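Quick heads-up: structures coming right below.
Read-outs throughout are calculated quantities, based only on the coordinates presented, and are distinct from any laboratory measurement. Small disclaimer: the values here were computed from a predicted structure and weren't measured. Cβ atoms are built from the backbone, for glycine too; each structure is taken alone.
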Structure P
Amino acid sequence: MASQPSLRPQIGSLANLSRWAFLLTFAGVGLRTNLKELKLQGLRPFAVGAIGEAVIAMLTLGMVLAAAKLFQL
């Protein structure tokens, strides 16, 4: 029986590429951020965004915990 080649090196390379792409994406967003314009917008849009992100994080955590309990992970 012929052995199958291992996919671990390819999976590791793809995971590394994914991390670098994520890093470069956020670096690009950060480099294009204009802090003077953000200050002119005021605190309200920032607060709405922060609250929205917190709600999304809580919902995601709830779904992960529910899935873990449902699938007994």
Structure Q
Amino acid sequence: MQTIQVVLDEGLLKATDAAARKQKVNRSALIRNALEKHLKELKELELEARDRAGYLKQPQQKEDIQVWDEVAVWPED
């Protein structure tokens, strides 16, 4: 791991420290975990946008949907 310097305003720093105490982790771990979660969410949004663009570029055809209806087995009530 590398050490970096991050500038936070006083209110954000106090909230960070309070959250770290509540979760029983140090400040670095809290920030690291939050950043990992945020980056994961950004990646998911990027993949969703890519998929959305692909479907807009080549929309599903009615016959594609019917294929699934033919192979899907729905339980009887």
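For helix-only ellipticity at 222 nm (-39500 (n - 2.57) for each DSSP H run of 4 or more, over all residues; to 500), the calculated result is -28000, so let me know which of P, Q that is. Going label by label, the one that fits is P.
One of P, Q was used to compute distance in nm of label points 7 Å out along Cα→Cβ at positions 38 and 54, and the result was 2.9. Which label is that? Among P, Q, the structure yielding 2.9 for distance in nm of label points 7 Å out along Cα→Cβ at positions 38 and 54 is Q.
Looking at structures P, Q, which one was mean projected area of the Cα convex hull in nm² calculated from, given that it came out as 11.4? It traces back to Q.
Computing distance in nm of label points 7 Å out along Cα→Cβ at positions 46 and 62 gives 3.9 for which of P, Q? Answer for the origin of the read-out: Q.
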